[in-house]
1. Kirkwood radius over Cα pairs in Å computed as 15.9: which structure among I, II?
2. Using distance in nm of label points 7 Å out along Cα→Cβ at positions 5 and 61 as the calculated read-out, with 2.1 as its value, let me know the right label among I, II.
3. Thinking of I, II, which structure, once helix-only ellipticity at 222 nm (-39500 (n - 2.57) for each DSSP H run of 4 or more, over all residues; to 500) is computed, gives back -21500?
4. By the measure distance in nm of label points 7 Å out along Cα→Cβ at positions 53 and 77, tell me the structure among I, II with the highest figure.
5. Suppose you compute relative contact order in percent (Cα under 8 Å, 6 or more apart) for every structure in I, II: which one lands on 37?
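Nothing in this text is a laboratory measurement; each read-out follows from the coordinates by a stated rule. Because the structure is a prediction, the values reported are computed rather than measured. Cβ atoms are built from the backbone, for glycine too; each structure is taken alone.
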Structure I
């Protein structure tokens, strides 16, 4: 089954996504920001990256750009609930432009996430 890297600064969201994806047969790795995500992806190649956009340290847009350069074939699903400065739709539009294969607006349903993962894996 596919290996998925979940990148989110919210520990509860990371845990919830890790448990849910594991129950569906995926191997799941987690990172709390973009810097940790890059290190993890270098050490453990992944098939899909589920990337939050708004994070401290190294945020999602910057990390998507770097992931695209280092791992051009990895599938990236960007997720955002917005920020005080930009709404989720703006963040996700930017994410799509810099290389995200799919986008999800938080909060999303399990069926939406699983559908997005299936879709990007089929495009591999």
Structure II
């Protein structure tokens, strides 16, 4: 299992959402790559402890992608126009929210597993 998720995007658009587009050398949780790299670094030492959270994240993000595809397919079948860049931004925002939740959860859990732990969550 990897520490990231596959994300569905529409192609043939002018831009990709910034959360996925702007990866730099600076560690930044406002970026999908860095958020997932931090999650991996935090989870790896205690993988079995975090495995269910990682599985839930992957299932949730995949379901969000399927829901977006179904929504757009239904709209297109009903001859509605679709702003594919806006749809990509919507899924990006949802993925970012789920990724932020996972990062917060595994950071809190891993902090409590540390030798010098933050068990008071201060």
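1. Numbers: I: 14.0; II: 15.9.
For Kirkwood radius over Cα pairs in Å, the value 15.9 is produced by structure II.
2. Details: I: 2.1; II: 0.6.
For distance in nm of label points 7 Å out along Cα→Cβ at positions 5 and 61, the value 2.1 is produced by structure I.
3. Details: I: -14500; II: -21500.
Matching structure: II.
4. Working: I: 1.7; II: 3.8.
Going through I, II one by one, distance in nm of label points 7 Å out along Cα→Cβ at positions 53 and 77 peaks for structure II.
5. Numbers: I: 21; II: 37.
Clearly, the read-out refers to II.
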